[in-house]
Each structure stands twice: as structure tokens, then as C-alpha cells.
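Some structures are shown below for you to check.
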Structure I
Amino acid sequence: MTAGRAADPSRPVLVAGGGPVGLATALLLARWRIPTVVLEAAPRRQATGSRSICVQRDVLDIYHRVGCAEALVARGVTWHRGRTFYRDRELFQLTFPDAGRSAYPAFINIGQSDVEDQLAAAVAAQPLVDLRYGHEIVHVAQDGHSVTVHAAGAEFTGTHLVAADGPRSTVRQVLGVDFPGRSYDDLFLIADIRARLPFGAERRFHFDPAWNPGRQVLVHPQPDSVWRIDWQVPAGYDLDADAASGGLDARIRRITGDAPYEVVWRSLYRFHQRLATRLRVGRVLLAGDAAHLMAPFGARGLNSGIQDAENAAWKIAYDRAGWAGPALLDSYATERAAAARENLRVTGETMRFLVPQDETEWAWRRAVLDRAVTEPAARALVNSGKLAEPYWYVDSPLTTGVPPVDFPTAPGAVRPPVAGVLCPDGPVTAGRASRVRELFGTGMVVLTNGGPAPAHTEHAPVAQYRIDGDEVLVDALRAGPGWGAVVRPDGHLAAVLDRPDGRSLTTALRRARGLALG
């Protein structure tokens, strides 16, 4: 089966939502020279507190592709240590290693408003992005070639629509897509405070402290000496009454001591675990909070939303250009729903530990924490949130599996990475890039140590780099002799092949584009 017919390149892609996922989607599409119209319901951009604050290393690579990563790292707080306490005892510390060959640290902390500032500045400088505030979508219609929406009394038509319009997504509702899951009653207070605290840039998690008995408190550093504090609070908690009575000040003083502080922002929230029943409806793709909601502990919400944006952008670009087979857009829903289900599984386990829902779960939590005081082995069972990481597309229909080959390598050598994972990063001398991941983002990439070029690409962009002399990259890929790798535009390995020939490379490239294989 051949790929489809190319669309008129002047026709835009429509994006619902001017938050970070929507703006990132538009900027990623601009890298493919695709115009977008971004429709935001709010009359103007409003900065409202920290919200999502923790950016994962591989997501910084996506921000790098749209020109924002360096500014985010410079502005954000890099932290390497997390400390976990139970009552008045410190249970353990988690330390992240240095960046090694990666360009970025494992995590930075920066408020969502700051992220939006950087993305908005990039959008303002990008003529291919038309951002319109005060345009709530009220109707969606589509056929086999286009999507038309009505917003603010106007009509907009594009080749595709990415719905990144948040948890109450109008597009999702208009399309009749259900959003099943659960909203929990447990209540959390969040406050951003500006203060100079007597400890450095580290994450602190307190289980059952004497000043919040039976509940927990989380402290995270942010730029400009601002700290985010999350308290679990009892049902019926009244924030305004607590502030008026001095109770809020007392809570904050448990963290700051006598140091002066300023409340920058405060709010209450409940957590939700939800996943849309469909992430693709024809030419409409759901992304970010419009597609999935998850508890905030572990920083899996916005990070996964930005990964949605990149997954959607390159597949829409291929579909518009006529390079995609019929399975490519479907694979967006397959891959990103699987990623969301895994994130929901992980965050669900965390929340069952943090806020047990029955006596059995409470008994388990108490037993684990009590044992962790004296038994180091029990500390691995303490769940304060497994931090975000990219999903592995090992079961994707676009992925070509790794054959069971034994490489004649030195003792202790590691087999090649599994297809579906993100390609390892590291310095590289191939092309003009300074590191591996700078080779990605605008087409398929074939990495070999001297193998043949693919026999047939049907005009889809494929860059090939022969790197047999680049020992640093070979080591980064953990590859044996005679290897070849096909890397998708989003940096995921579509195939890792032993001694590939032109046919095997072409087959892997076709599968990665969603084409049926004969």
C-alpha cells in the first residue's frame, strides 16, 4: 500500500487551547513549515500560580526543538536530591546523578506560567502560528479532507484539529467522547511562598508530621526563592477562614520557621484519574488534559501532555505531506492511550499510598512506614510518587522488534536498546549536530556503522548517518558490530537491526510510517 495524497501546504492545522500543550503543538508543527491557528477560549493569557512545576529531562529535549529549553533551564531550579520523612525521622534520600552525556539535568522545577511565558514568546516570533484569544470552539464538523470549527462567530477550516483545551474540553464534549474515571474527595492546599529557607534546592516529602497528623506535606523549590508547598487537608477545609484565623500562617511557619515570607499564590485542589475513551476522532486528536487527567504526584501530567504534542505533530506532518499510511494517525491514539494508562497505573498506586481509601490500604501504609524507620528494605515500598519518564512504544504497530541475535562483543557488553524506547543521547560528530538527539525532529533518521542506505523511501525525508568511526555514539547506543537503527522524528527507536540490508531498513521505515507491509 502506498502513502496518501499531499494536502495543500497553505491550509492550517487547527489547535484548540492556548496553554502549554497547544502552544507546543503549534511550534512543533511550525518546524515542519505547517501553519496553525490556535484558538483559546480565554480573553487573554493569565498567569495563575505554579500548577505543574517539574519538567523531565526528555521533555526538555522537546522544548529544545521549539527553542525554549535553554531559557527554561536557565530560569528554572535544578535539583538533585529528594528527602522523605516520616513523623520526626528522615527515612531516606534520593539523589539524581549528574547529566552525564545528556544536555539537560534529570529534572528542573519551573512554574507552568513561566513555561507558558517562554512558549508564548516563541509563538509571537513565529509567523506560522496565528494565536487568537477569546475564541471558544462551539461546533466541530469534519469530512475526509478537513475539519471546520466555529468560534467567536467565525469559521475556521484546517486539515486537522488538535484538541488541547483542558480537562473540561469543549471539543471532547462536542464530539461526544466520554471521559471516564474518578474524581477523589481528598482535598489538598497548595501555596507558593517566597522565602529564604534554611535548606537548599531539594524536594522534601513529609509523611504524618506532628504538624499535619495522618496526612502529608510536600515542599518543592522554584525560581526567585519561591517554594511550592502542598498540604493534604481535612474534608470541609475552608481556606479563607484558615487564613483569617492565622491557621494558614501557622502551617507555613512549620516550614519557614521565623524567616519572613510572602504568599505569592494559594489554591485548593482535588485530584482526578481519567482517560478519554477515544484519543482520535477522524481528523481530530485529543492531547494533554483534554485526553487524560492524573494525580500530580510524580509530575506526569504536563510532561505527558508535551509528549502528546510531539507525537501528534510529526504524524500530522506526515499525513499532510502524503508520506503516511492509514495506520499512522491511528497509532497516535494507540501509543498515547497506552502511555496514559501506564501513567494512571503509576499515579493510582501512589495515591492509594498517600490517601488510602479503606482500612486495608491504611493498614498497609502504616505498616510500611513503621517498618521503614528501622528496616532499609522496607523503604523501597514507601511511595511518594514515581517521577515522570517517557513511555516505551515497544508494542506499537510502528515498531519493528529486535531479533534474538547474539553479538560477538566483549565480555560484559550490553545488547542494543529495545526498539520503542527513546534513542540514547550523547555527543556526536555526524552531520552538523553536536549530540545525537539534535539529529531528530524533522524526518526519519537511519543510524548505521556502515550499512547500506534504504532502497526506497517514497520521497519521505530520511537522513542517514554512517557513524562507524564515532565510538562515542556507538557506545551511547550500546550497539554491537554491524548494527542499524531507524529513529522516528520524536526520537523513539522504530527499529534496531542486526547487520541490516536495504530491504530490512526500508521495511522498518515503511512500518514506522504506518504503511501496510506486503
Structure II
Amino acid sequence: MKKFLYSALLFSAFTGLHAQIAKNSKPMPTADGYDIRINFKNCRDTVVYLAKYVFDKQYLVDTCKKVVKGNIVFKGKTPLDKGIYFLVSQEKGRYFDFFVNENEKFNLATDTSDMVKSLKSLNSKENEDFFTYIKYISEKNKEFVNLKTQTKGMNSKDSLKFMTEKSKALNEAVSGYEKQFMESHKGQYLYDVINLKVEKEAKAADIPKAKNNRPDSVWAYNYYKSHFWEGVNFGDDRILRTPFFGEKLKRYFNSVIVQNPDTIGVEIDRMMKQTRMGSDMHKFLLAYFMPTYEQSKIMGFDKVFVHLIDTYVRTGQASDIYDEKTIEKIKQRGDILKPLLLGSQAPDLLMIDTTGHKAIKQMGFDTVKTSQGATDLYYKNIQNLAQTFVPMYGVKADYLVLVFWDVDCGHCQTEIPKLLEEYHKIKDDKYDIKVFSVYTQHDYDKWHKYILDHKLDWMNVYDGVHINNIKEKYDIYSTPVIYVLDRNKVIKAKRITHENLSDIVKAMEREYKSEKK
């Protein structure tokens, strides 16, 4: 029965980039502006607010600072953005929604005794039609709630049968009403709003049978996916300003489509192509996708973020969202991440191990204070350094674990011993695995003592000559960071914990075996 419930979202303050975009997209002042008057019988608030939906947030628009006998007035010289607005109590609770579209001067009326049933629009047919729809849905919701009271005294079997039959009948009634309602409002913004809300699932009778003689779930999924955005016009900024669009978009990208970065990139591009450059829709979508996939906790989804940078930021399509300084930082972030995407060849590292420390100490690298000083020492001793370097690419193994850590890092002190234990378990299972353990600081004595105390019997190295720029080369902004490379030094996993290592190695082993067939 949930499919016909109308969302009742609570008011929340707006912050961040979306708020800034909304602010910058305000229309220019005109002589007309807006004039919304509401007669709210028995309203006890002395102050009420006008707010609007935009994407997945709600924005404060205006305040009626003095409510007299339930009479509320919102008036301004600048026209409002077209979309769905709602009345907010002084306690920040949502009262009811209404449309602000072509008509920005209208009167509404309602009564606290039965707010939905008493909703009226005196001079806005669009709102009157909308209220008619809301009233019908509200009545059907009440019928559904009342069904539960009718099952008292029934056994569980009869109760289930009764609820199933009645719920089905109510859903069919609502579906039929919505279909008829939408048909009569086709081409109107009201249609677009209800269309966003309605789930476009195939009818049970239309779903073909699979080989097991059950409904074909793959067919049903493909139908649902292909019809998900049916009738939605991404060129119309008004659909942003509804209570449904933001959550619908999140559901599509998080649950409906295949969770693969390449698939997500294709879907984003398909959607963005339907928007107008510089439109609110274009800006809001990009402002949502960029941080969502930069901060994704799913391994490999930074590929989507890099794709967004290459496709939209580097081509100037984000210039109306970010300033030049921010755009430059985003590009730099893309430059760091691109070589580190899953499937990329890992950048090589020329490191120093504990046995090579004495030699580079004598050269003066442990006391050098500036990057220029390190550069001078490097070229002065380049021939001797060549014999001291331990190149990562010189390590031969089917599975190479690359770990960056710091002795003084609390998380590292917990993770490194566990990684060591997991490494030994995998090695004991006869896997050709090695660890290239990179200390990210330069306190040799402290590092060396930790190695001995914890018996770190893998390859222990550090950037003793200051030439690797580890932070940017491997995106090390915190520790520990663990990468897993295959025998060709291709990145197969990154930013994992010791808990993931065994499963990743086994998955890589299956890949190796399949390649041999």
C-alpha cells in the first residue's frame, strides 16, 4: 500500500553548494512578483514560513512574521522559482504542499480540524486539482489503516487473506485513479509531479514466464529500469523542485542500475545530455554527482569521479558551479587519482630499505632541510644511489601488497600487526605473496625499533632520499593505506583492510586460473 502514500517531509535548513546554486538561480525582479494569501482557520502559530523543495533538500523562502487570526501573507517583488512549495509551522513542521507555477498570486484556505479535507484554492485551478488528488489519496490511506481494525477476532490465516485482498483492491483503485488523473492533466506540470511519484512496474499479468515457469524476474527488472524515467523531462528545472526527484534519483543510481563505475558513468552522461547547459538541473545534478563519487566508500567508484572531471570539469561545463580556484583543485585531484584507478599500472617507487639507511645517512639525506638540498644531494650521489635503491618493480610476486604506514599512527599500530598475521596465513597456504611496506616518515631509529619489536619479516622500505612524492603519487592523505597489485603491477584493490586481503588474493587466483584456460 506504500506506493500511493504522499510524502510528508519535515522542514530542514539548507546549507552548502545546493543552497548557493538555488540562491544564484533566482529570477530577476519584476513588477509582478508574488502574492500568496492563506486563510488558516484555527492556526495558533504567530509566525509561519514559506519553503520549497529543491532536489533532496528543503529551502526557506519567505517568512510571515505576523499571523493574525489565521491570515497568512507572503508577498515579494521578485517572482518565485516555479515548483512545489509548502507551509511550515513555527516549530518547523510541514503543514501542506501547494504549487507555485505560472500563477504566483492566489489564495488558499484550510482548517486545522481536518487540514487535508478542508484544503481549498480560490483562484488557482492547478492547486485545486492538486488538492483533489491529495484528498483522494488521503482517504485511501485512511481506508487502509481502518482495514487493520476489521481483522480483530480473525485467525492469522483469515486476517492475512482479508488484508491481501483488500490491499490489492485499494491499490488497484488508486492505480486506476492515478492513471485517469494523469491522463486528464497530460502536458501540465501537475502531470510531471505525479509521474515522478508513480512507480512504473510491469503488471503481474504482463510478466512472461521464465524456464522454471515462474515470473521472469530479469524481464521485470529490465522493464522497471527502462521505464523508470519515462515521461520525465530533464530539460524542465521545475521537476527539481518536487519532494520526489532527489530521492528517486538516488534510488536509481544506488539500487536500480548495476553497481559498476562504467555503467554509472554511462547513465550519468545519458542524463546530463538531456539537461540544458547552465540550467539549474544541469548544475544541481553535477553538484550532486561530483561529491557523491569522490567520497564513495565503494572501492573503484573513484573512476566515476575521474570521469566527471574529464567530461565536465575539464570541458568548462562546471564553470557556473565552481570558481576558477576550485576547478583547478578538482583538476589536480583528478590528475592524482587517474593513475591509481583499479586496472591501472601502479607507479613505481624507488625506496631505501633498512640496510641502505647507513649509506644514505653518510650522504647527508637524513639531515637535509629543503627540497632543493635533497635534489642537490641526489645528483651528487646518483651513481652510488643506484646501488642502494629498492625498486618496487623489482619485486617479483603473484600478489604484491603495497602498504603505507607510520609508526606513530594509532590506526597503523592496530592494523599492521593484523596485516602481518594475515600475510603469514596466506603465505602458509602456498600463495606467492609479498609485502612492500613503506614507512611514510623519516625517523629511522623509531621505525627500525618497531620493525624489530614486531618482527615485520617483509620488505621494509622508506623514502630516504625524498624523491618519490608518496603523498601525491599514491594519494596518501592518511595512514595506513593498502594496495594490492598483481604480478604485472596492475592495481587490483586499494584502500582495503587486512580483513579483505584473503578474499582479494583468492579472487585474483581465480582470474589467473581462468587466463590459463
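Bear in mind that the values in this text are calculations on the coordinates, not laboratory data. Owing to the predicted nature of the structure, the values given are computational and were not obtained by experimental measurement. Cβ atoms are built from the backbone, for glycine too; each structure is taken alone.
For which of the structures I, II does the calculation of distance in nm of label points 7 Å out along Cα→Cβ at positions 36 and 420 return 2.8?
On the way: I: 2.8; II: 6.5.
Label of the source structure: I.
In this comparison of I, II, the computed figure -13000 for helix-only ellipticity at 222 nm (-39500 (n - 2.57) for each DSSP H run of 4 or more, over all residues; to 500) is attributed to II.
Calculated for structures I, II, distance in nm of label points 7 Å out along Cα→Cβ at positions 156 and 428 is largest in II.
Once distance in nm of label points 7 Å out along Cα→Cβ at positions 236 and 348 is evaluated on every structure in I, II, the highest one turns out to be II. When relative contact order in percent (Cα under 8 Å, 6 or more apart) is calculated for each of structures I, II, structure I gives the greatest result. I have 0.00 for FRET efficiency 1/(1 + (r/R0)^6) of positions 180 and 444 (r between Cβ atoms, R0 = 35 Å, to 0.05), calculated from one of the structures I, II. Which structure is it? It was calculated from structure II. Could you figure out which one of I, II the value 40, 30, 21 for semi-axes √(5λ) of the Cα gyration tensor in Å was computed from? The structure behind it is I.
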